[in-house]
Structure 1
Amino acid sequence: MKARYEVRNIAVVGAGAMGSLFGGLLSEGGLDVTLIDVWKDHIGQIRRNGLRMTGEGGDRIIPIKAATDPREVGAVDLVIVQTKARHAKSAIEGAGPLLHSETAVISFQNGLGKEEILSAAVGSDRVLGGTTAQGANILEPGVVRNSGNLPTRIGELNGALTDRIMAIGDAFNRAGLKTIVSNDIKLDIWKKLMANVAINPISALCNFRVGELFDVPEVKEVILDALDEAAKVANAEGIKLDVAESKQVLLEITGKGGTGSGRSGMLIDVLARHKTEIDFINGAIVRLGKKHGIPTPINRTLVAAVKGLERNFE
């Protein structure tokens with residue numbers, strides 16, 4: 001009889017804001033976690049002093065292992081790939097030393113396409129789907145701010161409630177990371193994508209905080225049109241999205257009680273003069289629209305405008 005899947009140790013590849021948050025919370029909850037990143041100052045601070053976490057849950061130091069090279073870590077039961085989506089391919093290609101025959105791989109990056117990238121490198125049977133409403137930012141090397149205690153969703157890409165996915169969900173919840181095991185993770189990923197399609201490019205282009213997005217009527221109209229395009233593409237992909245529900249969720253995010261005072265991840269990238277994840281968000285809508293013969297002029301324009309902005313960073 002095959003042994004029950006166990007999560008004994010975890011490697012987080014990409015110890016930026018969200019990688020450090022996930023790794024820190026899971027380690028604090030008793031799991032054996034190692035953060036892996038090429039950012040030597042960050043990893044060095046964590047090795048010397050632990051990971052300092054502020055915000056939700058209070059200011060504290062979390063002891064956690066950290067490394068700059070996967071070869072220092074060895075094989076683990078679960079790899080969380082939390083680099084920027086554009087770096088997912090190189091990250092997982094360098095993660096060979098972390099894999100044994102039963103190692104699962106998951107990412108909570110925004111956008112579409114990351115599961116396909118991971119599957120091409122390690123095989124689709126290893127790859128799980130994930131999405132999260134959590135938020136974080138790095139304050140300085142070794143210090144991460146936790147913005148809240150919102151749910152994370154995980155699931156097998158085929159929707160099956162396997163022993164593996166249930167074991168990972170149980171381990172996360174026992175460690176204090178609020179996690180929902182989904183039987184339709186692809187739909188959940190698309191729901192998160194819809195919010196990113198609406199919020200990220202306009203906030204980056206206009207330097208708007210999330211709560212300012214609907215202050216200008218013309219901007220609001222463009223945002224809602226972009227969502228309509230994305231919903232048509234989703235339905236062509238076999239994802240039955242309710243566009244009215246997506247718009248209502250967006251209104252809640254941008255309104256009172258949401259995250260209106262915060263900046264989107266894409267705006268943070270632009271302010272830091274870093275390349276954005278536009279190719280995996282609105283760019284994904286454009287690519288899939290072409291695949292299905294669905295016009296996506298609003299999303300295509302938003303992609304072009306953000307890429308034009310990025311040109312100034314070179």
Structure 2
Amino acid sequence: MAHCLVIGGSGFIGTEVTRRLLESGREVISLGRQKAHPRQEALGLTHVQGDYSDLDLLRDLMGGGCDVINLAYSTVPKTSFGDPTFDLLSNLPANVALLQEACRAGVNRLLIVSSGGTVYGDAQSLPISEDHPTNPISPYGITKLTIDSYARMFYRTNDLPVVVVRPANAYGPLQRTGVGQGFIAAAISAIQNRQDVQIYGAHGTVRDYIHVDDVASGIIAALERGKDGELYNLGTGVGASNLDIVKHLKGMAARDGFDVTVKHMPERRFDVKANILDASKLQSHTNWRSSILLETGLDTAWQHTMDRIRNQGQHPDGP
């Protein structure tokens with residue numbers, strides 16, 4: 001197997017992707033702004049702390065015949081509204097340069113991680129397939145869609161072996177809170193800090209929540225068995241509202257002595273009401289399918305945070 005460069009490999013999803021790649025016997029190099037997680041160091045990961053916009057560094061790490069996975073992105077949907085220009089300039093040029101360098105290096109395959117939760121916009125039908133119209137309503141989604149389009153252009157005009165995956169809403173252990181992304185992590189943090197869980201609207205939004213383990217396995221399936229030039233949704237095909245999530249969490253919270261209170265906020269104009277992905281194309285091309293039920297994944301995420309509090313005396317939002 002080709003060695004693999006994982007850009008953004010020390011992040012929430014990247015940590016699980018690199019673990020799986022290493023356990024499969026691959027040689028893996030991680031590049032990211034953050035330090036490597038202790039779990040990664042224990043597995044012998046080679047991690048380089050830096051930015052992939054540094055083209056000299058990128059060229060040193062991206063040799064011919066390697067696989068490249070790009071998970072890096074400098075904003076989240078909520079924060080992209082504060083400075084749309086920053087969202088564009090801090091992400092698009094670096095991604096286009098990566099596509100150019102991948103062509104020059106002769107990579108075996110480049111996999112771009114996009115966003116199934118933002119590029120489609122308001123759903124005309126559910127679940128959403130890759131053929132659904134794209135009409136993103138956030139700067140984040142617009143930039144992600146533009147990167148997808150550049151990737152497919154490089155495939156068409158330069159024969160770049162590139163694959164794009166569009167994950168649904170990932171959740172699971174190690175997900176950070178307080179950065180404007182991830183309702184499940186935010187809800188668990190609020191409950192354990194004895195704060196209100198904020199829901200925008202009567203029921204909140206409906207999302208396709210997929211455990212990070214399933215996201216990682218789907219990314220690797222697309223890398224190893226997907227088809228060049230293709231877009232792949234990566235989701236469960238099952239939707240849950242914010243209130244559904246809170247209902248699931250109430251039993252876990254009560255078991256550990258926490259009350260759950262909800263504060264309803266006015267609806268936000270930039271929230272699509274429902275986003276559920278049809279991942280049948282990825283399943284057909286690679287034989288991948290999600291395997292972790294929402295109830296099981298929520299219990300794992302809750303227990304991970306509680307174990308950290310009990311065993312290490314850490315605040316729920318600690319490292």
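Worth a mention:
- Per mean count of other Cβ atoms within 10 Å over residues 282-289, the highest-valued of structures 1, 2: 1
- If mean count of other Cβ atoms within 10 Å over residues 42-49 is computed and equals 15.0, the structure in 1, 2: 2
- Winner on distance in nm of label points 7 Å out along Cα→Cβ at positions 106 and 194 once structures 1, 2 are ranked, highest first: 2
- When mean count of other Cβ atoms within 10 Å over residues 130-137 is calculated for each of structures 1, 2, structure 1 comes out greatest.
- In this comparison of 1, 2, the computed figure 0.70 for FRET efficiency 1/(1 + (r/R0)^6) of positions 18 and 82 (r between Cβ atoms, R0 = 35 Å, to 0.05) is attributed to 2.
No lab work stands behind these numbers, since they all come straight from the coordinates. Keep in mind the model is a prediction, meaning the values are calculated, not measured. Cβ atoms are built from the backbone, for glycine too; each structure is taken alone.
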